[in-house]
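These notes open a run of structures that come right after.
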Structure P
Amino acid sequence: METSQTRVTGGELVARTLKAAGVTRVFALHGGHHEALFKGCVDHDIAITDFRHEAAAGHAADAYARTTGRLGVCIITAGPGYANATAAIANAHLDGSPVLFIIGAPPLREVETNPLQGGIDQIAMARPVSKWALSIPATERIPDLTAMAIRRAVTGRPGPVVLELPIDILHQSVPLSQATPPAGVNVRPRPAPAPSETQALVDLLAAAQRPVIIAGLEAANDATATAIRPLVERLRIPVFVKSQAAGLLPPGHPLDGGAASGLGVLPMLGLPRPDLVILLGARMGLLLGGRSGAIVPHDARVAQVALDAGEIGRIRDVDLAIAAAAAETLSALDTATAGFAGQDWSGWAAQATSVRAAMAAMVPPPSETGKIHPAHAAAAVAQAAGTEAVFVLDGGEAASWAGGAVRVDAPARVLSHGYLGCLGIGPGFAIGAQLAHPDRRLVQVTGDGAMGFHVQEFDTMVRHRLPIVTVVLNNEVWGMSIHGQQLMYGANYNVITQIAGTHYADIAAAFGCHAERVTTLAGVGPAMERALSAGRPALVEIMVDADIVHPVTVSMLGQVAEGSRDVMIPYYENIPQAAV
């Protein structure tokens with residue numbers, strides 16, 4: 001019988017707090033620092049999914065958080081374990097994903113004795129790449145400080161938090177009466193816009209000729225999907241998205257414009273550009289054209305909705321700032337426009353959304369030489385997987401080809417790169433997303449370069465019996481890299497960008513996966529069907545044409561006009577040089 005004097009370990013206190021917060025699964029790689037916590041998880045029916053590399057475990061917790069909207073939890077050991085996971089922490093930080101990273105540390109009583117896996121200030125390292133980081137100083141403080149970490153991760157603009165638990169703090173026991181209560185673990189405020197802000201947005205719409213909504217990460221949730229459809233259907237406003245928000249509107253919906261990058265194509269088609277852009281939980285930066293004005297025109301009026309008020313107005317001034325949640329803002333706008341007598345934007349919506357079909361038409365027909373165009377390969381994969389699948393996109397050009405092909409029936413079902421541009425997210429993301437959606441097909445599309453980062457996680461998929469289908473678009477080069485080199489220095493130039501000879505199907509088969517290598521476009525669909533019906537982890541390796549350059553590579557290189565002295569800076573703004 002448990003009493004106030006019952007002694008409980010620090011690991012037990014952490015597990016109880018996680019359980020109180022609704023956590024049912026954690027992602028981990030074993031380390032002796034956490035034995036008491038692992039036992040606490042077992043005792044409280046918190047499932048543990050173990051990995052072969054800490055970064056993959058962190059990416060899995062990140063993906064779980066992104067696609068469920070709930071807290072992701074990653075448990076990793078001290079020293080090299082923590083160091084291995086820093087890329088995952090930084091990736092979650094830049095994209096605002098609510099993940100609790102619990103990291104081990106040597107005993108406090110052995111500080112400055114050169115202990116095992118010590119000697120580095122993990123919290124100092126964590127602070128620049130996380131939303132909050134703290135080392136817990138005493139066992140009895142574990143519940144309230146863990147609860148604080150959880151609140152910080154999931155409230156405001158979400159983000160990763162790092163909680164260091166020295167091994168002596170975690171393994172010691174204290175009377176239950178001395179342990180602090182885990183208060184506030186389920187606090188989830190959802191701020192709404194002020195009435196004056198909602199009216200200001202109505203006024204901007206009333207004055208607009210060509211409005212668009214660009215939805216981003218903060219809008220990638222079921223609540224926003226429920227709120228957006230009746231509003232835009234009534235007002236006839238086209239919707240464009242950043243990748244994770246794909247699926248806010250059903251596949252094939254006439255107001256679905258697809259990727260936000262398509263707005264940059266409008267002038268090429270002789271079509272007008274937006275005069276009002278509503279950034280719905282979408283941040284300005286490279287993925288929205290940076291400072292170029294290519295996607296968000298310089299002369300357009302801008303309303304920006306974001307949970308973090310400090311994010312509003314990055315790069316350019318906005319006409320209306322709303323620090324609120326996306327779904328609540330749409331609901332308020334729906335009410336405020338109930339009697340809206342605005343313009344008929346149907347014609348504009350048809351023009352804006354025509355971009356997706358126009359871009360698809362730019363892909364040449366299948367080659368008679370037998371080489372597979374990566375766009376055709378990606379289209380065949382997407383068709384086989386269907387709109388009910390969850391897609392994880394990794395790699396440079398591979399992710400871009402796949403991103404143009406996939407269609408999904410709900411938001412947060414397409415997970416890909418954010419502002420860290422972190423290759424190798426694929427296996428961890430795929431595992432986390434599959435465990436979050438065990439009833440859905442999970443298809444990871446990656447390049448042969450990115451696949452090499454965490455190929456060992458096929459072992460994790462096999463051990464946990466996860467029917468993830470991995471598709472490798474193998475062109476035997478670092479595609480974006482070699483194409484960038486050749487755009488800069490000529491078609492015959494390449495340096496450390498060729499990686500021919502690796503047979504990923506053989507590697508996956510050795511881990512116990514169903515695996516096939518495909519060399520013809522006609523073979524892609526049947527191979528996908530076999531992989532999807534295999535009932536176990538599977539890999540389809542598609543040999544694609546290495547000479548095809550994705551348009552995103554060209555746009556990210558930022559071409560320099562002939563005769564110009566401007567300096568090309570790959571992936572960033574070119575540096576203008578004054579004429580001599």
Structure Q
Amino acid sequence: MITILSKKIGILALTSALLISAGCSSSGNDSASTKSGNNADDTSPITFSFFGADASPNWNNMQDDVGKEITAKTGVTLEAEYDVGSGGGQTKIALMAASGQYPDIVYAKGELNKLVDAGAIIDLTDLIDQHAPNIKKVMNSNMNRMKYSNDDQAIYSIPTNIGVDQQAFDVTNGFEVQLRVLKELGYPEIKTVHDFESVLKEYVAKHPTTDGLPTIPLTLNADDWKIMITVTNQADVTTGGTNDGEYHVNPDTYEAMLHYKRPEEKDYFRWLNHMYNTGLLDKDSFVQKEDQYKAKIASGRVLGLTSVEWEYQDAENALKSEGKDEYTYGHFPVTLNEQYKDHSLQSIGVDGYGISITTDCEDPIRAIKFLDWLSSEEGQVLRNWGIEGKQYNVEDGNRVIPDDILDQKVNDASNFTKETGIGLYSIFGVRYGDGVKDSTNNYYTTNFPEQIIASYSDAEKETLAAYNATTWKDLFPSEDEFPVKEWGALYNMQAPTDGDYPVIYQKTQDIVRKRIPEAIMSKPADFDGIYDNFIDELNKAGAEKMESEYSELVKARVSLFTGKDVQ
């Protein structure tokens with residue numbers, strides 16, 4: 001997970017042409033019922049402008065199968081713009097807030113607070129109550145988790161990136177090892193960083209080159225905020241932390257501190273220093289750009305990763321499209337040593353980034369009804385499964401994906417998404433999570449055990465069988481071993497945008513991104529001095545004051561979510 005202030009996009013120049021024009025345009029009936037959205041059955045043509053803070057390279061202007069069906073059912077067309085590159089929207093949303101011009105609908109991710117502070121976002125409470133029965137049905141007992149904060153209990157966004165009642169049937173994170181490596185070495189046990197290191201070391205000694213190029217045991221992506229995904233977050237995860245972005249939260253006191261201050265994390269970074277100095281960590285890890293990192297993975301010569309599948313998915317898809325399934329990766333719950341547990345499957349409850357309607361939208365009622373239809377059972381099935389007869393069939397009452405469609409979905413993922421639209425509309429409504437069944441006794445999503453297993457390559461199935469597992473989840477500590485996080489997803493908690501907090505936060509981020517690579521790339525004898533000075537530097541920048549303020553926000557959030565009187 002990524003803390004809400006951490007996604008800084010390296011866009012150095014943007015012209016005013018990038019600003020999204022305000023207002024929503026109706027190309028159909030301009031009657032009062034259309035403009036106000038009072039007609040529940042209104043499907044007259046209307047266009048909403050939209051900005052999404054995530055990149056969406058497969059967006060096809062709703063000319064895909066799902067998009068066309070959405071327009072047919074609702075009359076809505078989206079004039080959409082998505083962030084470029086790594087996603088995050090910081091630069092674009094800052095420009096919106098400064099200009100006072102907004103799209104009708106926005107998926108702002110961690111930048112929502114900037115738009116709220118600018119007065120750009122509508123409180124959705126009454127709109128949901130009066131016009132969104134499907135949103136109310138799905139959210140049900142979780143309505144409190146949509147509120148912005150204890151002090152401001154408006155609903156500025158509806159959470160759309162996390163499914164309600166989500167069950168985890170698989171994992172896509174951890175430490176990754178190529179399937180061919182695992183097979184050749186006899187499927188070794190991989191539980192600790194030292195196990196992981198031994199596997200990489202043994203294999204590269206046998207195979208110093210891959211297809212004529214130097215084999216890379218381990219590479220990292222430290223390009224901008226992605227350093228958090230493959231480098232810094234792992235220090236927390238491998239030492240029993242709960243992966244709350246830049247902070248570690250004490251589950252008993254709710255006190256938060258920058259996770260780097262935990263002594264055990266210093267030992268994780270010491271291990272990376274060891275990997276660097278022994279040649280097992282790619283020397284270019286802290287200077288390469290993301291496209292270079294992905295190109296290395298796509299070449300098949302990277303044996304191991306410390307990431308999550310969405311971060312390297314494009315490169316892995318390239319391997320799949322070339323029929324190189326044995327060069328793709330398995331997932332392992334690696335920790336610093338066996339005293340720690342990986343918390344990947346710990347539930348955060350209902351929380352997460354969401355979608356909002358801005359004050360520039362001329363027809364917020366029609367907009368909320370659009371989002372509500374997509375939150376209906378029909379809308380959710382369409383978003384997840386596609387069109388009956390095209391992407392799935394119904395056989396004996398069960399939705400089934402034909403083998404040829406599943407092959408396209410798995411092995412030609414980019415084109416499949418662009419043509420079908422499956423996966424492109426998940427953020428446009430609340431939704432049930434994996435494992436929840438609809439009124440026809442079928443799963444809402446396509447992520448359930450039978451379908452997950454069917455989507456695995458033969459190489460994955462062979463590997464999992466060797467580990468006596470059916471999915472990668474079987475290798476990880478079960479969600480039943482952990483309580484639901486009372487503070488939810490801290491990456492979605494809105495931190496202050498004024499006062500000392502954002503200034504101190506940025507200072508500490510600058511220090512982290514400079515000193516962590518420096519410590520990892522230092523001589524072993526210099527590591528302790530650099531790391532200790534790094535912690536001192538954080539404190540001198542005001543980290544303790546920032547941590548105290550953040551702790552109070554965490555406590556208020558626990559109180560809002562649970563009703564506890566947290567002091």
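None of the figures in this text is laboratory data; all of them are computed from the coordinates on show. All figures in this text were calculated on a predicted structure; none of them were measured in a lab. Cβ atoms are built from the backbone, for glycine too; each structure is taken alone.
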Taking FRET efficiency 1/(1 + (r/R0)^6) of positions 133 and 309 (r between Cβ atoms, R0 = 35 Å, to 0.05) as the quantity of interest, name the structure among P, Q where it is greatest. P
Upon calculation of distance in nm of label points 7 Å out along Cα→Cβ at positions 117 and 501 from the atomic coordinates, which of the structures P, Q produces 0.9? Q
Highest-scoring label, criterion being relative contact order in percent (Cα under 8 Å, 6 or more apart), among P, Q: Q
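As an exercise: Cα extents along the principal axes in Å, calculated from one structure in P, Q, equals 76, 62, 58. Which structure is it?
P
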Suppose you compute FRET efficiency 1/(1 + (r/R0)^6) of positions 365 and 517 (r between Cβ atoms, R0 = 30 Å, to 0.05) for every structure in P, Q: which one lands on 0.80? P
Say we calculate distance in nm of label points 7 Å out along Cα→Cβ at positions 61 and 477 for every structure; which of P, Q gives the highest result? Q
Thinking of P, Q, which structure, once mean count of other Cβ atoms within 10 Å over residues 237-244 is computed, gives back 25.6? P
Computing distance in nm of label points 7 Å out along Cα→Cβ at positions 253 and 413 for each of P, Q, which one ends up highest? Q
